[in-house]
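Following this line, the structures themselves.
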Structure 1
Amino acid sequence: MSSAFTKIFFVFFLLFIAGINAQSLDELMQKGDSYYSVWDHQNALKTYLLADSLYPGNWELMWKISRAYVDIGEKLPQETSEEEDQKKAMYEKALAYADSAVKLAPDQAEAYVRRAIANGRIALFEGVFSAIGSVNDVRDDCEKAIELGNGGNYTQALAHYVLGRAHYKVSEKPYLLRLPLGLGWADMDDSIRELETAVKLKPNYRMFYLALAKSYFEEDEYEKAKETLLQLEKAPFVDEDDDKVLEEAKVLMKKVDEELK
């Protein structure tokens, strides 16, 4: 009887401890998310890394750490070789954590989207046509995320957006020049289709509108480009770079108006 009671007590004790640990992880995650919501990426990263050190092996922490490294890297200057190395290191860390997220949760679209974003930043940093492997990985991960179809509207919109941008950037080089490089898959029509889907899934997001307007402009669809830019102007401020996006949109609008004259 005493032995049975001891076993029952031990089981309940383990369940109690597990509950505390789960709650503590959740609290740390929420704290990191709170920092992220006000774009304090440094403190968000510190909090997520602390949570990871205490509760390793959580795929959500992995992709959130990846996101933080990308956001920090984007804001770093790259005027000197040392600064360039620091920026690249941020993106490489982001890729490593996103890759861990994929390995921990291969059925979750968010993990693939974050790996695509990290690879995309590396490709843009090195030059799209100097990082062909990374570019193809961006496409593959976005397509996988879309195939999985989970993560909610924003995650799916982000997958379509990143894929649309990949088509746009690769299509900047003539088809016959990129075909031997294994980049013949990129197409502006596909860029427009993916970006239109992103806008439908996540309307009122300035970044998505701007990317779509650029693709319309490249295809000489100036009326559609103008309509999209007008939607962008009406969209609310929801991202830390929205003012910058709005300024870029105004420059593009002038070009559109010139073409429509």
Structure 2
Amino acid sequence: MYRLFQILLLCSIPFLSISQSITELNGQIKQYLLAKNEPATLACYKQILILDKNNIDALCGASFMCSRIGNREKDAAKKKSFFNTAKIFAQQALKINSNYAQANYVMAVAMGRIALISGSQDKVAASRDIKKYADNAVKLDASNAAAWHTLGKYNYEVSNLNFAERAAAKILFGGLPPGDLKSAIACYEKCKALDPNYIVNLLDLAKAYKQNDEDAKAKALLNAILLLPERFFDDAEYKNECTKMLKDW
């Protein structure tokens, strides 16, 4: 697995002068994130790993960018490749420090992405890892808003598993860790308290409210999202989804 990790880096990154420091690259990353340029951000993280293969923050950043970029890919093979690469980066970060909250968080995200494109059996296996690593992340750092969102997403998705997926979970693993709509809402609300402007979390919370027959809360939240500034690349699309939900209500 680590050999594959090295090959991925060597094949995708041009030769860099050693004089280009990690500090300079981190400065570029901040600028690219502000510009919502995630491919350039990923390239910078990979460049840092050429200079320092054990840079845990670069490993976590690269994993997260692969999960985000891959999620927008239309081609199934490319999407799968990005998600598997996200998992490899996260695994390497966890090898360096399994008690690093961000490493656990990005592994939970990577496994969440893999679950979304998997069949019933693989989805169930991935779901167990989502819960494990998201739980670890919030235990290690209870202020990690994004990790609370991921834990909420796990609970929401488990509450909506179909019969075949639940049967697979029971046969293969004796069932899944608990997950329900009430817990999903609680986790989303925890994320909201920590980061009130995290648009994807607010959208998911609105969906959970709607499923829980709390229509007034859901509509109010959807309208509030439309007034928020866009911090991340996908926020514009999330706002479009909010508008569609309100029109289709």
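Each of 1, 2 could give mean count of other Cβ atoms within 10 Å over residues 127-134, but the derived value 15.0 comes from 1. Out of 1, 2, choose the structure whose coordinates give mean count of other Cβ atoms within 10 Å over residues 119-126 equal to 16.8 when calculated. Structure of origin is 2. Comparison across structures 1, 2 (criterion: Kirkwood radius over Cα pairs in Å) gives the highest value for 1. For which of 1, 2 does FRET efficiency 1/(1 + (r/R0)^6) of positions 39 and 239 (r between Cβ atoms, R0 = 25 Å, to 0.05), calculated from the coordinates, equal 0.70? Corresponding structure: 2.
Read-outs throughout are calculated quantities, based only on the coordinates presented, and are distinct from any laboratory measurement. Keep in mind the model is a prediction, meaning the values are calculated, not measured. Cβ atoms are built from the backbone, for glycine too; each structure is taken alone.
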